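**Student:** Listed below are the structures to be examined.
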Structure I
């Protein structure tokens, strides 16, 4: 099966009103939480979890994006870094299991039922 990716913006502020938490940007904190939680995760070999410098959603911190070949890419913002890591990995599992990358809103973890910033379809097949 195709490798999947979760991208985490490491430069996101901790919240719209707070830049850092314990000396760390919110996005970096979230990435570190995801890295710890995914150490023994059953889909660890199927997902690349990567931090990026910026996902250009600065007014909607924290921001993550899900992508895989032949699937719609999903981007979410407004994620609280202290509470989101487990729900993000749960959505990774749902995204992985989907055939087209679409996970219906009502089936996503509650914290990810809002805050969707983009649904980008895969390139057309030639």
Structure II
């Protein structure tokens, strides 16, 4: 979509909802709701890990190939164990067993490529 197309979409949509201020407010409140929900899930999982409660997991998998995500400082070595806590479309919340910096969000493709995880 070109710059003009985006402007056209914005003005048309803003007109339908009662003005640009209302449209921007809808974007902000929608982002806050989604961010709050995701943050709540992460916080609850983190507290469970921290308190060493019995976690509901989707399985534990072995790393079969060294892999790294520098952006989040996750290094997986062959033989490491990862536990899947939650999965949604193409993102997965995992913990690396024995790591103090848990949990990590990774892509499904990354986990499939470096472990015995199957969808």
Structure III
């Protein structure tokens, strides 16, 4: 996709602080980290959201999880623990419409969502 930020990063026209790269995946540091360790794991194939995943993408997404495991080891958070998150759609906070996972670690992580005390 010509206007996709992550496609441009994957092709190298926008620089990134890379942790890992091969012909199908790229792992790079998030520019606005939410934890001491915060990287993004993307397939180079453009898939907008988890809702756009097709059966043909099953192996790709399986391998993405293996890349995440290796990135966690390389970043030193595999033993202490890390969080792997995929946001899908506007209510989730997905900002870039190219499927990606956030790998966060390096500290004791809090709750996934803020619980509100009011009930509607």
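FYI, it's all coordinate maths here, none of it is from the lab. All values reported here derive from a predicted model rather than from experimental measurement. Cβ atoms are built from the backbone, for glycine too; each structure is taken alone.
**Student:** Can you tell which of I, II, III yields 3.3 when distance in nm of label points 7 Å out along Cα→Cβ at positions 21 and 45 is derived from it?
**Tutor:** I
**Student:** Have a look at I, II, III and say which one yields 20, 47, 29, 4 for P(r) over Cα pairs in 10 Å bins from 0, in percent, for residues 29-84 alone, as calculated.
**Tutor:** Traced to structure III.
**Student:** Output the label of whichever structure in I, II, III has the greatest value of mean projected area of the Cα convex hull in nm².
**Tutor:** II
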